[in-house]
Every structure is written in structure tokens, then in C-alpha cells.
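Laboratory data are not the source of any read-out in this text; all were calculated from the coordinates shown. Just so it is clear, the structure is predicted and the values come from calculations on it, not from any experiment. Cβ atoms are built from the backbone, for glycine too; each structure is taken alone.
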Structure I
Amino acid sequence: MVKERARILVVGGGYVGMYTALRLQRKLKGELRRGEAEITVVTPDPYMTYQPFLPEAAAGSISPRHVVVPLRRVLGRCRVVVGAAESVDHARRTAAVTTLATAQEGRGPHRVGYDELVLAPGSVSRTLPVPGLADHGIGFKTLQEAIGLRNHVIEQMDIASSTRDPELRDAALTFVFVGGGYAGVEALGELEDMARYAVRYYHNVDPDDMKWILVEATDRVLPEVGEELGRHTVTELRRRNIDVRLKTRLESCADRVAVLSDGARFPTRTVVWTAGVKPHPLLAATDLPRTARGRLKCTPQLAVEGAPHAWAAGDAAAVPDVTAGATGRECAPNAQHALRQARVLGDNIAHALRGEPLETYAHESAGSVASLGFHQGVAQVHGRGVKGYPAWFLHRAYHLSRVPTVNRKARVLAEWVLSGLFRREIVSLGSLEHPRAEFELAAGGIPPQDPPGDPKG
């Protein structure tokens, strides 16, 4: 039993936010029923996105609705507030929150009080001041971006198939991906595989007409899987006629021309930016201690240093890796750590409310898996490298075991089985982004226009 009524505020509905709230509603079941505790989750979206499935959603292997988990269904004992936390005043135990209602009414954020705070806003894309990037770049961090990119790639193939302008055709069939980490390599591998399959339905477009380019600033890709598998990944991508350029940076993409640091220039209508992430801007709007890289300073028990009743995990937290000894190394900001940290975090908040000893987070990474497209992948499992089909199978098996809820597991597995029995569905649904355009035009209004520099043009 908790010592007194506790108001727990969870900021963020991603891996850490959802799993922490899920753990808390299980650990505090009695307290929640008796009204001795309440859990509020503030999240910009009413769902959690399982990001490792974004590349397969972009390639059409998984339906978009099966990549997300509805929070209200999973967190039945929590209060889910769709909105954004603008700032946190931990000294006063309050957070400024803007909800959909306050935004519609034109009011400013309102203050939400709490006794225990869990900060898990995640991260945002890390961009650089590259000319033209803000106008023409496409991100790959949200479900909307993944599906938008799929629509965009298919639309470019439609443009190339119907135009008589050779320059426009060449630009439409040139796809530049910046960043050789998980997001960049998996997105490129899945979309190239999808596009290579789709060209069979275009009478005047061949696979060799397309140019797929991966730009990476360092000397290898997928550093998480080790140097040997990184070299294998480069070899496999180049075998598929993908132009992999290491030790190369994107210097400009203004005027729809990708200019690289090695002097190469590629007219292109597609520049996908996956070059890393950075801490969420909310962390800078708090009075909590942060590291030089902007993440919250945390203890091995996932409490924020020097800030009682404040907790953090995942991308937002700099958690010491106790399995590394006294090296000062921090846990990597990846899904594997986030899922495990959330469980310990939920347990520790329950322990703290009941006056019990806290647990220390200690997890040594079991390995990493990455997909390179249908039936191809790489994996590092307990120090052992796996390539090709076995690695691709491990990738799917691992993430199927990690995606939340039995409902989602069954639906994803069913789609994988069906995709192996039937042909791919190759269709662009770009019109979904402006569902009222046709009606407004019919009604005599002006249909919404893409903003200047929109990736789709």
C-alpha cells in the first residue's frame, strides 16, 4: 500500500511511456482501484508506434494500422490525454500541457500537477543546416512519414513512366538516403526491394533505370552489428546495384540536386534524411539536470540525479551502463534498452511509493538484428554474426516477440503469411493526405495545395 495518494504523470506515449504506464497499472492495481493512485499519460498521439516495423510498413509488408498500438485500449486504468507538454517546473511539481481542446479554443497551455514524474518524450530527427533540406528532405521517424515516403516513391515511378522529359525521368528515378544506421539501411533495403518488384507493372521502366544511393559520413554502416557484418551489408547492397558512398556527406539538396562532399551531383526528387536523432526539445524546457548532449542525467535506478520524484528512461535519459564496469559508458538509446528500462522504471516507482528498496537497471545487450529487404538481413546474436535468410528470419521473429499485445502479434503474423502466398499490393494512396480536395473543388472552393518545397512537388 502506498503511503499517500499519488498522482503519477507520464510524459510521452512511446516505448518507455506506454510500457511504464502498463507496468504501473499492473503493479498498482489495488491502489488504482481504491483511488490511492492515479496515472495520467500525456502524448501527442493516442497510439504507440512500433518503429522497427516502419520500413516494412513503407514497403507494404505490414498494414499501417498494425504498426501502432492504441493507448486507451492497452492502458485501461490510466487517463490518456492527447496533447503536448510544453515545459516542466519540477520544483513546483507542475507541467504545462497543451491539449487538442486548448489549441482549438486558442487558449494557452494549462498546468497539470503531479507527485511523481516520468519523462519519456523520446527523440526527434537530428538535422544539419544543409541548403534545401528543409524544403525537399523527407524524414523517416513516424508512421506518417513512412507511408508518405511509400506513396512518394510510387508516384515518382508513375511520373517517370508518363513523362517525355529525360531529365525529369532521371530525377524521379533517383532516390538518395542519408544515414547508414538502422533507419536508413532498413528503409532503403525495403523500399528498393518494393520498387524493384513494382517495375514489372510499368511497361517502360526497368530496375536498371532506378538509382538508389546511400550516403554515410563515417567509414561503415550499421555499427551496432559489428564491423564484419557492416562490410557484408555494404557488399550486399552494392550487389543489388545500390550506390553506397562511405565517408561522404550531403552538402546541399537545393533546387532538387543532391550535392555530395565527394563532388558527385544527382538531380533527384527524393532525399530521405535518417542521419541520427537528438533529445526532444522538451528536455531543455525543464529545470532538471542534463548532460552535455542534452539527455537527462539519471542514476542506475532510472531516477533523475538530484531531482527526487523525477524519473526517465529511453532516448531522453543518460543511464549508466553498469554492465560495462567503471568505464562511464551509458546505455545506448535503442528499443532494446527502452523496453527493459520501462519495466524496471515501473517497478521502481511502485517501490518508491511503498517505501521499498529500488532495483538497479542492468542489461547486457544480446545483439542486434537488421533487415535488408525480403529474405535478406544481418544479425549479431551473443557475439555471433548471422547473414542472409537466417538473419532476416531472426529479425522478424525477434520483433514479433516484442511488438505489444497478442492482437498485434496475430495480425502482423497473418500479414506476413499472406504476403508469402500472394503478390504484393503496389498502390499509392497519396490522395489520403488531402481527403477534402476533390469535394472542395466540386463545391467551388480552392483545394488545399502542397506547401512550397513539398517533397512530392
Structure II
Amino acid sequence: MVVNRKSKHIVIVGGGYVGLYTGLRLQRTLRRELRDGSVRITLIDPQSYMTYQPFLPEAAAGNISPRHVVAPLRRVLPKVRILNGRVAKVHHEARTLTFEPAVGHSREIEYDVIVMAAGSISRTLPIPGLEDAAIGFKTVGEAIALRNRVLALLDRAESADDEEIRRRALTFVVVGGGFAGIEALAELEDMTEDAIKYYPSIESKDLRWVLIEASNRILPEVGPEMGEWTAEQLRERGIEVKMETFLQSCEGGQVVTSDGDRFEAATIVWTAGVKPSPVVNSTDLPLDERGRIKTTTRLTVAGTKGAFAAGDIAGVPDVTNPGQYCAPNAQHAVRQAKVLADNITAYLRGEKLQDYRHKYAGSVAGLGLYRGVANVYGVKLRGFPAWFMHRTYHLSRVPTVNRKVRVVADWTLSLFFKRETISLGEIENPRDEFRAAAESGRKR
């Protein structure tokens, strides 16, 4: 590739909502500059795809194919160079960063404008056993691994005579009562209710689902009333909702909670919050009191030139609610990306930058097939209408027509055919069978 050394180089760190949508917008607003070579864009992310996280619960439950909740960056951003690896260091004063590819030596990359959009990672606590026993729910890999695990445990319970083994296999714990935790819990519980129809020895009463939430309510985004309604709906489905309760330890799958409960669980899902990507600690950019990149209302990094930030990694002041920050969710990230891209274009052309202004519209959450809860512009919905709104809204946010059509096709097929409830856990360790065969051959 021939590089024009006089061209302006834009580097986007992160290929999530902000990274992808910023790249999409820049392809349009800088079409002329990209064509004549006066501007070039590079996006850096460990993965070659963007994950639409609101659909992870449906992918875990088998309502949507996992391939349809991700968008391939190279196909969606043909005018952007995609580098897979991680950014180890950002030295903005020198306008350089250190890029570490998955394989090979690290190298320095020069830039003129940087966009910090690396998002967030799971926020964990020093709880004994958590690192070894629990699984997160932020990536498509975690969602599918969780699906395979739950279904494999049904197989284990059906095949076992030992009551202790069965009880442990059929106990599922979710820690965290926000969107990720509630939707994952509701969708997986709904899936297992379908699956156990094919397991003669397993009944609904044998399954134990436990939600552990440290605060006094769940789904705070939909308001107290709808949160209470959601908790009641979960309880009616036989799910134990433990609020104002902490997970104290889970060593070896032995769950101990602050209310004195103690039990064995083969599945522990951790969704108790997020924190900015660790890359923020390897830059010379200013951070706020929460460890996020300090950002202005124009999505520029405070006190610097040529640096922009948005999404979970950034502390963006909310101009519609003075003194507060924009919530770290998809609704803000997608809208921030549009303003961010326009401001980069304006910056390069010496034009005036605009403020990011968006009043939070509300929230929607799916609670399994045909069940949901929503609070949008003060309008409160529950049951089927909320579920329909949840699907409609998120379908409109999924990038590219290709992915929208595929998601609709998955949903349409599910109206006529039962969802698959097969565990394919062996895909996580595909060489185990071959290794066993090779070892057997050596012993002969």
C-alpha cells in the first residue's frame, strides 16, 4: 500500500459501537479526502468484527445465530485499514502509539488525530473463587460458551443418578441486576424451559435460578415501578431474586452469599458492572475521577488537540442534565459516534465543532420470548408490547442491511420451527478428541 506522507492520519482505537459508527460516518463525510489520499483512516481492535451486545442474550438463547450479532469490520469499512491487535501505549504529545499485533513484534504508528473508543471490560471484585468459577457476558464467545454450558449441564443431570451432581448441575447463578444480567437470566431460563421437554427426568421444579443484586432494585434504567414489576415476574417464573445481597465467595462452585445462603452451582455468570478499557492507563491523556478519559461536550479530550473520545471509555458531560455524565450504553454510543465523526471532519477542515446533545429516551429490555419491559419517554410498557418494542428498536440499531435481514430471517424461522437446544461445547476445545486418539495410538 502506497502511503502519502503528507496525508492526515486518523487512528480509531476500538471497533465497538463508537469505532464502527465513527468509521462509517467518516467514510461518507471525508469521501473526497479519502479518494485523493489527503486523509487515511486506521482502526485497531483485537477482533475483526463489531459485536452488537444487546442481542447477546438472544444469541445465547438460540433465537439468533451468533454470526448475525456481529458485523465484519473489513466488509463494513472498506475505506478503513483494519489492524487486529492491541494498543499498548499512546503518547499523544508525540502523536504516536505502540501497536502490538496478535503475532509478531510491536511497532510505533504515527497519527494526526486519535479517537479513543476502546469501550469497557467487566468490572470484577476480589471475591474468592470468582476468577476460576465465573464467566462474563460481554462478548459473543462468552454468550455462546454460556449457552453450551447450560445445555451440557442438562445432559449431565439427565445422565446422572447422584442427586448431588444433579442439583449442582441444575443450579444457575447470575450476579448483577442490570440489563446484561436480567436479559441473560430471563432468556436462558426461557430456553431451558423449552429444552427440558426432551429430558424425561428433569422438571421445572428441579431447576434453580438465582439472581444476586447488591442494590435494592433491578433494572434501574426502566424506573422503580417497572423494576419492581420485573422482579415480581421473575419470581413468578420460579427465579430467586436476592436484592441487597452480596456474593461473598464461590470457590469450587460453592456459592456463599451475604444473607447466609450457601449452595453448590455449576454455573455462575458475572454481570455486575463494567470499567473503562485498561488502555486508559497507558496514555498521557487526562482521566476523570472514575478513570475514564476526560472529555468535553464536543467529544474532544479535555485540554488537548487532535484527540477525541466517546462511549464507555469516556466521561462525556450530559448537556441535557447539567452536572451529570452520559450513561455508558448503546443509545448514547451510536449517537455520539455521529457527532464525533462530524467534529473530526470539521476539525480537519478548520470549521466549528458542535456539542453532543441527546436527551436519554428511555430503556427497553427483553425477558424471554414475547415478554419484556420498557420505559420510553415516560411511557411504560410490559409483556408483549415491550418485547416487540425491544426487538424493533434494536433491529433499527444493528449495523448494515445485511445483518438486519439475517436477524429478521432468524426471528421468522423461529415462528415456524422450534429453536435448537443442542450443546456444541466441543467447539471450544476442538483438538481434544484428536489428542485422545493420538494418545490412544501411542499406548498400543
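A few comments on the model shown:
- Entry that produces 4.8 once distance in nm of label points 7 Å out along Cα→Cβ at positions 248 and 352 is calculated, selected from I, II: I
- Answer label among I, II for the case where distance in nm of label points 7 Å out along Cα→Cβ at positions 80 and 152, calculated from the coordinates, equals 2.8: I
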